[in-house]
Structure 1
Amino acid sequence: ANFLLLDEPTNNLDIAAAEVLEDALADFEGTLLVISHDRYFLDRVVDRIVELDNGTLTEFIGNFSDYQAAKQ
C-alpha cells in the first residue's frame, strides 16, 4: 500500500506548481495524510477529513467545504 505524509505541501509554491502537485496527488493510488492551511488545496485533494480536537478524532466525509458546512 502506498502512503504519503505531506506537511504544508503548498507552502512556497506558486499557483502553477501547486496545480501540478494537485494533479499528481489526484492520480496517486494510495493514502494521503495532509496537514495544510490551504483551503483551496484541501478542496481539490481530499475526500475525507479527520479532525483531532481535545484528544477526540471525528471523521467528516467530503472536501474542506463540506467539512466547514458540517461544522456550522
Structure 2
Amino acid sequence: VREVRDASRGLGRQAFESGLADVGVTVRANVASTGRMNGYSFTLEGWTDGSGEQVWVAASKVARDLRWAQL
C-alpha cells in the first residue's frame, strides 16, 4: 500500500485506487453523507471471517501514515 501511495502521490484518488487494484488490494472509500472523504478501508482476496463475510481494515488501523490526512 505504501509503495502505491508513494508512486501515485500527487496524481489523485483515481491513480491511488487503480494502483491498489493492480497489486490485488481492494479498496473502499469511506465518504460521509456530506460528501467529505474520511478515509479508506482495505481488503485482500480471501480475507473473510468465520461466516465467509469479507473483512475490511481501516487504513488508519493498518498504519498511521495511511490515514486520509496523510495520503
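Read the figures in this text as sums done on the coordinates, not as results from a lab. Computed from a prediction, not measured in an experiment: that's the story for all the values here. Cβ atoms are built from the backbone, for glycine too; each structure is taken alone.
A few points about this structure:
- Taking volume of the Cα convex hull per residue in Å³ as the criterion, the top-ranked structure out of 1, 2 is 1, with the highest value.
- Computing relative contact order in percent (Cα under 8 Å, 6 or more apart) across structures 1, 2 gives 27 for structure 1.
- Origin of the value 2.6, where distance in nm of label points 7 Å out along Cα→Cβ at positions 13 and 45 was derived from one of 1, 2: 2
- Comparing distance in nm of label points 7 Å out along Cα→Cβ at positions 29 and 53 across structures 1, 2, the highest figure is found for 1.
- Structure responsible for -10500, with helix-only ellipticity at 222 nm (-39500 (n - 2.57) for each DSSP H run of 4 or more, over all residues; to 500) calculated and labels 1, 2 on offer: 1
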